[in-house]
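Before anything else, here is the set of structures, which you'll find just below.
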Structure I
């Protein structure tokens, strides 16, 4: 079964790191993965996104598809840009701290969470990206929290290992966030 993901936001939100963690989690789950980063020349503050394609079989296809199963939008521009690419029945997971709660399509699922606010309350707004992966894992059921924790350990460089406990905490906060209909 192939599933497609887009994680998008602005430079400095850790979009590419989140994509790399997700791709590594799928590999740890013995899935085949393609990961593709894309960012504007301006980097910090500019548009950044990455696509991840995961498949149980060796036939993992390329990125840049017309449709995707899941989008994580960390800002309004990403929400607006990638909403049309979501497959019927797919998911828009949006950071309601920076994204208006608009449900413009009735053929997909929406989930809004104040991710930046939650990360601020944790003590570091830069944890928004990892918090969003916890939410994605809970919604999609395609990888588990333990696997994402291992992937974080693989991806975070040695000189940043001191941030691993806070990243794991952010991941758990996202995973345990209330999935009730009030947020969907």
Structure II
């Protein structure tokens, strides 16, 4: 079986697949950067948002931060295992990373259920609109990362396409970095 061009070609000295993921992340930086910049500008202009932000549960946000940072660590361990040619171990670590994603999403679902049942919906005010948009967009990226990671883990367990463990790891670290910006803006800055 012939390897895909993306894994064998390198016009820049960087494997095409790695370059591609960096281009995708550059576009994601523009999306999240614009969203976060507009949030900060609106927050500065609307001091009443502090009252709305005071409702967010800092402990839940902190727990989810710990979950994502831990899942990032297991992604690093998966990459290390893949670099050593141990696809089964890489797949096991990716499974732990997926577990972190699922935990994050379950906590987020619990949190949102609590907030929505207390009337804090996306239409409640400007803060909640930004909150649900930013956290929801991030959650979609967590879901996408977990799904892709599942396919990568399946192949890694069979010892195939181990280079993709690094690629999904780069993406996952980006998802974590975005949360590192969202957490203080949405949970701590009250």
Structure III
């Protein structure tokens, strides 16, 4: 019974961590990376799509990204989404190819990215804590329904707390790594 609750909590927390990692990859450090475009969604074919579903993304050098859009009707949509994103890049269109020259990071922009990373990590921690709260409520319900005793309930709640602390620690480590990347450029 508790194993089901524990497995559910772990899988939901791991899902939150994966989402957090994906969001952090979208924050730009000094090197061009196709992952920077993961957070940008394009309204194409009646649904929200990632750029990599609309064309090939390549990084010919550390300072630029190229997007070879397959369908010419989507070029304007991709261009618009890139301009409206918070990446601060100015796309150049050459036929089906969209070039994204990445400007050198200024101190001001670097600080913006650091703040953004902090907000993303705080949101991830809140998500983890909400999952913890759900798990503890499930354990308390089992205790209230007399399916487990008080001692078991306390032990299970401590177990959930330990899992939560471990997951928050992972978030902290990822954040420190990203901050180091941003500061060392």
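Only the coordinates and a few stated rules stand behind these numbers; no lab work does. On a predicted model such as this, the values are computed, not experimentally measured, just so you know. Cβ atoms are built from the backbone, for glycine too; each structure is taken alone.
Tell me which of I, II, III gives 11.5, 37 when you compute Rg and Dmax of the Cα atoms in Å, for residues 69-124 alone.
I
So helix-only ellipticity at 222 nm (-39500 (n - 2.57) for each DSSP H run of 4 or more, over all residues; to 500), computed for just one structure, reads -10500; which one of I, II, III is that?
I
Compute distance in nm of label points 7 Å out along Cα→Cβ at positions 53 and 141 for each of I, II, III and report the one that scores greatest.
Across I, II, III, distance in nm of label points 7 Å out along Cα→Cβ at positions 53 and 141 peaks for III.
Between structures I, II, III, where is relative contact order in percent (Cα under 8 Å, 6 or more apart) highest?
II
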